[in-house]
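Below are structures written as structure tokens.
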Structure P
Amino acid sequence: MSNLKKTAKISILLVGDSQDESLNFIDIVRKKYSDADIKVIENSFEALQYLQENKVHTLLIEENAQPMNAAQISDYLRQELKSDIPIFISSTEDSVEQNYISKPYTEESIQPILNFTPKEQVYEQPLYSLDYLKEISGGNSEFINDSIEIFKSSVKQQLAELEIASKENNDQKASEIAHNIKPSFEMLDNKEGTEICNKLTYDLKNHKLSLLVKELKLIFDKILQQLQQDFTPKNI
């Protein structure tokens, strides 16, 4: 497996009520910062509460967000909370203001956000670990290889079922599937996947199902790519 490497990590709070726009924004950002932490909240008042309790690098809010619009949120953050967080406002209208981001989002339109968002230098955690499999198998290469193949096939199938449940807005089914997927991510000591499975299973009312499913699939795809690069007999 790859050694730890230093990487730039960013966190963004996106306030908007369009699921398609949010997913598009996440896709674009993660092409450049694959582990970007992007929180999506539809209600601007709830977003304000979130900002008072959590630290993010940048805020992107729709101009006509509700119940407080972008201008009201900006004023409150600057005047009442004395916050210096970079604030960008998204709009379908063209504007000469530097902090306005035009929609629909494109790589070009969101570039100011990526340029001005503070980057936190952190050590990137490995996507997976074979330690648990080595421990329970006594280092048996055949067992480890078989377990990896089972992980690939079973999680792929379960994610397909999870996507169907998401499209059908079947929260209960999604929670059941996530509960079954979780041990697979735990087996490889992938904390991101495990955490998302926990949200899907126990805290779905506070999260958007479709976004969590998309994030879980992205993590799975990254693990598959890393396994393809790293998983050779000498790594075991």
Structure Q
Amino acid sequence: MDDTGISDQEQIATLIGNVQRHQFPVRLLAANASAPEPSLLLAGDPQSAQLVFDAPRDLESGLYATGTTMTVMTSCNGAELRFDTAVIGTETFKGYPALRTSWPGSVISRQRRKAFRVRVGEDRSSRLELFDDAGNRIRGRLIDLSLAGFGALIDRTAPLRAGEELDSSLEIDGVSLGTTIYLSDLRIPDHGRFMRIGAAFTGLTPQQQSQLGKLIRALERHAIRAEMARS
């Protein structure tokens, strides 16, 4: 995948606005840190040329001293974004500790694969049902989801074959989606109760694609918040 440098400030403002509005997960990598810290972009103002991030858990470590540089990594509309920004200082933003930094002069964009998958944790309310030509209803548990399809665990005795098309009905957190799928992958382990399947959506309507995109973004936001809660 090739990197694309973006220096047009109007385009940068649009990208940053989308990251803030949709609350996409953000990672902050301080100059001397060994690993990035999860965060969220709380505010971005191109007029004042400043950004405000939810404070990383190691805020008091000295890694984010005023004047130091850090790298911000996030994603937006199917692209991975990263940029460098200088720390202005720490503050309280709407009652919470926050980190204020400078507006980036440029952003690096890398288009990620269309089938980027997000995990569907066991803490999410989800349902999956498959229907074959014989009228069998086969239940399973979703484990990941993308714009292209999903992965799931199915009872290993289910009458499924790789390459067949099935009707499907899935629901996550009250959002329902019914469509046909192509069973692209089927793996039956030597032991255990379940087999793992990979399915590709076929014939999604534009409305369903939009609905699916919103659901995936919601799952991404939940993942970053869960990670922050565990820290």
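Since every read-out is calculated from the coordinates, none of them should be taken as a lab result. Remember, predicted model here, so these are calculated numbers, not experimental data. Cβ atoms are built from the backbone, for glycine too; each structure is taken alone.
Using the calculated result 15.3 for mean projected area of the Cα convex hull in nm², pick out the matching structure from P, Q.
Q
Given a value of -6000 for helix-only ellipticity at 222 nm (-39500 (n - 2.57) for each DSSP H run of 4 or more, over all residues; to 500), calculated from one of P, Q, which structure does it belong to?
On the way: P: -16500; Q: -6000.
Structure of origin is Q.
Taking mean count of other Cβ atoms within 10 Å over residues 24-31 from the coordinates of each of P, Q, which one would give 17.4?
On the way: P: 17.4; Q: 20.1.
Source structure: P.
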